[in-house]
Structure P
Amino acid sequence: MVILKSLLFNGSPNIIFGMASKIDDESKSPFGFNLSLTVGDDNQRVQMDRQRFFQSLTLSNRVATQHQVHGDKIIFVDKPGDQGESDAMITDKLNLGLAISTADCASIFLYEPKRKIIAGVHSGWRGTSLKILEKTMLMLEEDCKADPKEIIVYLGPSISQKNYEVGEEVARNFDEKYLLPDGEKFLLDVAKINYDILRKFEVRKENIQLSTLCSYEWNSLFHSFRRDGKCSGRTLGVLAMKG
């Protein structure tokens, strides 16, 4: 099992973080190491692989998952297991992991060490157009009294702009500075939009790690729906605070 880490979170002794890759010698999934229950894989095998992944993070069965619908619903969670439909989760509970599923979309993990609160956000083009990260930041700041200047953020691997072609019906939702013309299409930079949202809230540059790995290009390492379509699995990234 190959697990990606974050340099910033590695420097935080109270944080547990890992993002699964496609690589795992024990998994028998036709998708590679797939951790999604919604892609047509064998659910029992997926549950077993999830359990192995969670155990590798010392979280065992203490992980909250969500059914992501590319919306802007944000929930506060205080227990593990399936939390229903949402695309962002927030918790102040220790030893409770927040799992975000991706296969090209942006995954954003946030930690405010003074308030001891974490959040995980799933943001594809739809969620980004609905400003799900901005709404999550507002909840952290206003409802949880988190200080944006103290927040540490990891933006996980996602599809890069040069590989993310969209039509005019998608492009019209975004400022032109995030778009490159590509014939009759456009190339969209979702990661940069979310990075700029963090900076708008005055999250410090040194507190943001933006992965430059492209899920579309790194075929051996990442799932990519844009590349593989129905043959694509999903990864999970998990963030938790140690008790």
Structure Q
Amino acid sequence: MKTFKPEKINKIIFKISGEILAGNKGFGIDFETVESIADEITNVKKLGYSIGVVLGGGNFFRGLSKLGKKMRRVAADDVGMLATIQNAIIFSDVLNQKNYQTEVYSSIQVEKIAKYYTPNRAIRSLNEGKICFFCAGTGNPFFTTDTAAVLRAIEVDADIVCKGTKVDGVYTNDPIKDKNAKFIQDVTFEEAIEKKLKIMDITAFSLAQENDMSIKVFNITKSGNLLEAITRKEIGTFVHSK
């Protein structure tokens, strides 16, 4: 059985939804939230970890919104990709102002504001010590940013995908709706499928399973939890192969 080994983790892909960046506002950017998460990332970076970040775009545009539902799926997903670029540029600038080097890579060509993503370029930047942002999803409609996070992790040979959420990890049911939901600290891909646990969308989850890319799901709203999730077994839920 595969176990969580913090000492084996060096290169991390950090996934965070756009909704979390909105804080309590529910829309747009809550600067205090971004500042707080940026500090979480720099605290990890100071210890020598290699970091890539994939941000969602739901704080600016959601395909499930009233407008999104009236649009063709392809068009709605294109707008969603642009939203992730906005988040990456904002977040990158916050880190730059803290004197951390960053690089923003986009899956679609927007030469004036971000470099076009290729695995080799990304690996080179990560090796140079830069915090890399991977935006515009996979560059294709019908794929979520969860899928993009797993794909980028595989492409740059990351050790783990850390998914920041508003809850402590994976539960038997939605803990916000069900007070009796039980926390699960450790689960295999096979067990998660069997128990129908909602961790990532099925495409992202299948991709992670097929390529043996472990996932750590944790609460990003708790101060210090990003580093704790990486270094402590008991923080968050470890999802892995057998």
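When helix-only ellipticity at 222 nm (-39500 (n - 2.57) for each DSSP H run of 4 or more, over all residues; to 500) is computed across structures P, Q, the figure -11000 traces back to Q. Out of P, Q, which one gives 14.0 for mean count of other Cβ atoms within 10 Å over residues 40-47 as computed from the coordinates? Answer for the origin of the read-out: P.
State the single structure among P, Q that was used to calculate distance in nm of label points 7 Å out along Cα→Cβ at positions 72 and 96, giving 3.5. Attributed to the structure labelled Q.
Every number in this text was worked out from the coordinates using simple rules, so none of it is lab data. Computed from a predicted structure; not experimentally measured. Cβ atoms are built from the backbone, for glycine too; each structure is taken alone.
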